[in-house]
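*Asks:* Structures incoming, each one as structure tokens.
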Structure I
Amino acid sequence: MLVTGSELTAQIAFSMFENKGVYAVLLGSGVSRSAGIPTGWEITMELVKRWGIATGAGEQDNWHSWYVDQTGKQPNYSALLEQLATTQTERRAIIQGFLEPSEQELEDGLKLPTRAHRAIAAMVKAGHVRVIATTNFDRLMENALRDVGVEPTIVSSADTLAGAEPLTHSSCYMLKIHGDYKDARILNTDVELGEYPAAINTLLDRIIDEFGLIVAGWSGEWDHALRAAFLRAPSRRYPTYWLSRGQLTERGTELINQRHARIVSGLDADTFFDSLHVKLDTIQQSRLPNPAGIELTLAMAKRFMTRPVHRIQLDDLVTSQAHQAIENLKPHFDCQSGNSPEHFAERVAIYESTTEPLARLCAVLGRWGTGQEFNLVLETIKGLYTASQADNSGWAHLTALKSYPAALVAYAYGIGLVRADRLDELYKLFDTTVINRHENTGLLGMNLSPFHMEASNGLHESWRSLEGQDRAISPLCNRLHDTVMPRWALDIAGLQNPGLLYERFEFLNLLYFCEKRGLNESSLTDVINKRNFRSIALGRISWHSETINRFIREYATKEYKAPLLAAWFARGSESYLQQMLEGLQQAARG
């Protein structure tokens, strides 16, 4: 099956992360090509050239054509090597010249570990890969491993296998199937490659049978004994992935079909292994308390919420985000300088951007939480609020604005609760005690409500100084509705209108706010009769007639009304709820 590079690296990265150590890599000569190590074909053509010069042919424009004309055969690496050198020692000396860098090559960065080698070494160090098999004679892979502090168990012959650490006990096991270029016993010719020693075959059979495989830089065309090992493998308990940059050979396709391998085309080994390592590292980082990106944080939260066993990880995730937000906000809690509208706008933007990761995380917790996260979110809000109250000096409106980050997190979590119809917990959230900068106790649904944040300590005029809000009745609530909460609520809104979610949250907060201000049915009736409801109606919901009319229709139905009253909003009274909606409609008409 053909798989695109991005699909494959993501797929295999998650599989490797969840199944550490079950994948082995099989590396052929193509992996070392970018290091300046010639491939088998390139070595073959160089051997053709040497043989031709040795036989007096002189220089040729096309050595391949010359050889075919002379012999009537295609060049064969093994046959040429046998012609040029009669013993294994002589053959080793020839191959060594192709693999060891000259001073100039070292200066040019050639014949050194490639990006692929280094990425594989990093994956070995992280425990994702334990077994490396290679047909290459070079030492680029082991050099890359040693560069990251990994000393591999290297098996390059039947003799070294006999004294090697067992496969199951090794953190990095490297099988050099055809030997090492410094060992005269390297396998080069067709005869030598036709059959491996029995012990090597047994080891190879075990690797192919027991591990998932990533095959890179090997065509599957030659190396007869290795092909035979693939063909006789008894099972496919883990997937095989086969990198192929060009046209697959018929013999290579045979192996791929036999293994039901997934082909990835279009990526060289450097790009593939680099990408795989980055994805694995990203997944690893996402398991830590302080992940890098908002989206990854939200994905982790959803994952942790689905399993009670991840309760500690969820706690760590939220706590680390809260600590990070508090540390980033502290330098901006100084309220003794900068009293211009521009400074106010800048501070609002800083508070919003700094709080966004934490707020979006809490919105997700509100939407998909089960209640176990409630106290954790409360601690987070209280922690932000406490940090904002540490210093009471400075301009009054800027001092009041310091509560804005804590309020934003409360709004985001509250909107998540609204989206999930968790109204009991929303009321409980509003009814939570907070302590302000004067050491006075208050209620979160009062002190951090959008109505209080909009109007206290001269903030209303400051909010009006923001762009487009100079004549607004509810400048902060407009900003929350138009800009902030819709962007943050996209993670949880689904098919619902994010702006409407905010307005429903605001309406429920208004019901709570009026209740705690002591507004009972009798005083509510009096205010409505005097057509003075605007004196108590607050926020965007006090004038946005379209939403008010919608709520009047909705809360006339049992579906919307029953859970609201059951959670004790509107004092649990249907008549009180009706009066509030009538009063809001009156206020909206002017």
Structure II
Amino acid sequence: MAIRLKTPYEVGEIPHAEHPTPQLARENWLTLNGKWNFCKIDAGGRSSYEGEILVPFSPESLLSGIPEGFSLERAAELQYSRTVTVDKSLLLGKTLLHFGAVDSECEVFVNGRAVGGHLGGFTPFALDVTDYLREGENTLEVRLTDEATRNGGARGKQSDTRGGIWYTPQSGIWQSVWLESMPKAHIAGLRITPNAAQKTVKVEVSSPESVTARVFDDGREILTEVFTGSATLSYDFALWSPESPKLYDLVLSNEAGDTVKSYFGVRSFGHVIDSKGKVRLALNGKPYFFNGVLDQGYWSDGMLTYPSDQAAYDELKMLKDMGFNTVRKHIKLEPARWYYHCDRLGLAVWQDFPNGGGAYKFSHIAAMPFLGIKHRDDDYAYFARESEAGRVEFEAMAREIVEGLYNVPSIAVWVPFNEGWGQFDSAKYTEMVREMDGTRIIDSVSGWHDQGVGKTELRSLHIYYTPLRVPKDSRPVVLSEFGGYSLKTEGHVFDPDKEFGYKKFKDKAALLAALQKLFLKKVKPLIAKGLSGAIYTQVSDVEEEINGLVTYDRAVQKVPTAAMRAINDELAAAAAEIE
């Protein structure tokens, strides 16, 4: 029987009250997180549940306040509503209503009038509500459906039949909601492109007025430039890296009185040939070994939504203290503040795109690669991608992800597809992502069904049962998933009767000994042979999957920080010998 577990983090009346977007922050904003009226309408049009919900937590989660056992049936609808009092500071000329994420298709109303909607359960969106808001009391309403697990849309790890590596589906608003106001002649379309070789930063904006850019280093103003459209800021910028995560504050203002606070880091990601002729991933023009952990981003009480900003920071800080330099964000997106924490702590991010499609065909997608058989991904039926609407939705989502996260300094790798889940036309989408963002590495097909795309992308391996290796390839070789060692922690498991892992251990000492052997005897020797990165599975347990470094409720750390740090220090020393 599944048990809903509470994490050690407290959640107040207004969760996630921090400014949601540190790279695009204005003073005139208002969080709309907190209690909303909530109603579920069944397929027959009848109300089957009414109450209050704590936004931004999904109704299936413990933190939402909705009774246990809630689920959204096929063709049912959720309705959220609340009132909000608006003063003149939120009516400056243009006002946007922001949603961090709504799963999965919604329509929004302000004072009874439709203002727009969004399709796709993982990406943020904003609606212009300037002509709909009024000073004083206003009514907001969100109506949504969630058919993504059934109609071929992007669903990530959610499944109507959870178990193993598939998790309980959720619905509704699951990231922050807020209002933001700005002058009519405001700054928009901020795009920041660093050049590590030249130590410059290109800043592009759309603004009817000229823009003044001011750059600060630890509070000291070091640069001021006035421009229209774009400017290349030149300075002896220190380079960002996990070992030295240097960030600079950027303040943009225009003559209309709009001011936007942001930040940037100067770095480059790519590939180089080492002194022995092996192709390797590079950071700032030098060989770099990305040593990371797979992070599903699920929490026992908030599900896809971490309970608090502090919770997200603490988990990333733990990984940093353990000596990891990379996090692979697996099959989901996080709020902008999560990436900010990676930026300032110094953790490179490999960012997956959420996958989808039809039913997961284990025999096609998973079993065949173990036999050395891969399949062309223009065969839509083979990969359960027959739905044209689902394919169109994926492309729209992919564009939103790359555009929305383009400015994040820590993102090193884009991962469009993982292990054949809804994989299709990977060559096309690799090229699309490269055209949109030529500053990062692309792991076109992580794990299986490699299509040989790109001379400078990745050869990406997932190895759990067979010996670790570095095959010959013209591309950098990475171990993008490995490990998955499991330890059941009594009193801290989602389902005491079910457990999933790739290799099971009885106690912490046995787990640590196995990790020492895995990292130092099997992974470390591969670095000299050309291995450019290794991503261990995984940060935390998730439901029946108990192969985390910490338990699902984040109450027990299975591997001591100092011991993991000692292991990773040895890997770092081996990587430092590469020239």
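*Asks:* With distance in nm of label points 7 Å out along Cα→Cβ at positions 267 and 443 as the yardstick, tell me which of I, II scores highest.
*Replies:* Of structures I, II, the maximum of distance in nm of label points 7 Å out along Cα→Cβ at positions 267 and 443 occurs in I.
*Asks:* Thinking of I, II, which structure, once FRET efficiency 1/(1 + (r/R0)^6) of positions 123 and 435 (r between Cβ atoms, R0 = 41 Å, to 0.05) is computed, gives back 0.20?
*Replies:* Answer by label: I.
*Asks:* Comparing I, II, where is Cα Rg over 2.2 N^0.38 Å highest?
*Replies:* I
*Asks:* Out of I, II, which structure matches -17500 when helix-only ellipticity at 222 nm (-39500 (n - 2.57) for each DSSP H run of 4 or more, over all residues; to 500) is calculated?
*Replies:* This figure was derived from I.
*Asks:* Between I, II, which one scores greatest on mean projected area of the Cα convex hull in nm², for residues 147-274 alone?
*Replies:* With respect to mean projected area of the Cα convex hull in nm², for residues 147-274 alone, the highest-scoring structure among I, II is II.
Throughout, read-outs are computed from the coordinates displayed, never taken from laboratory work. Please read all numbers here as calculations on a predicted model, not as lab measurements. Cβ atoms are built from the backbone, for glycine too; each structure is taken alone.
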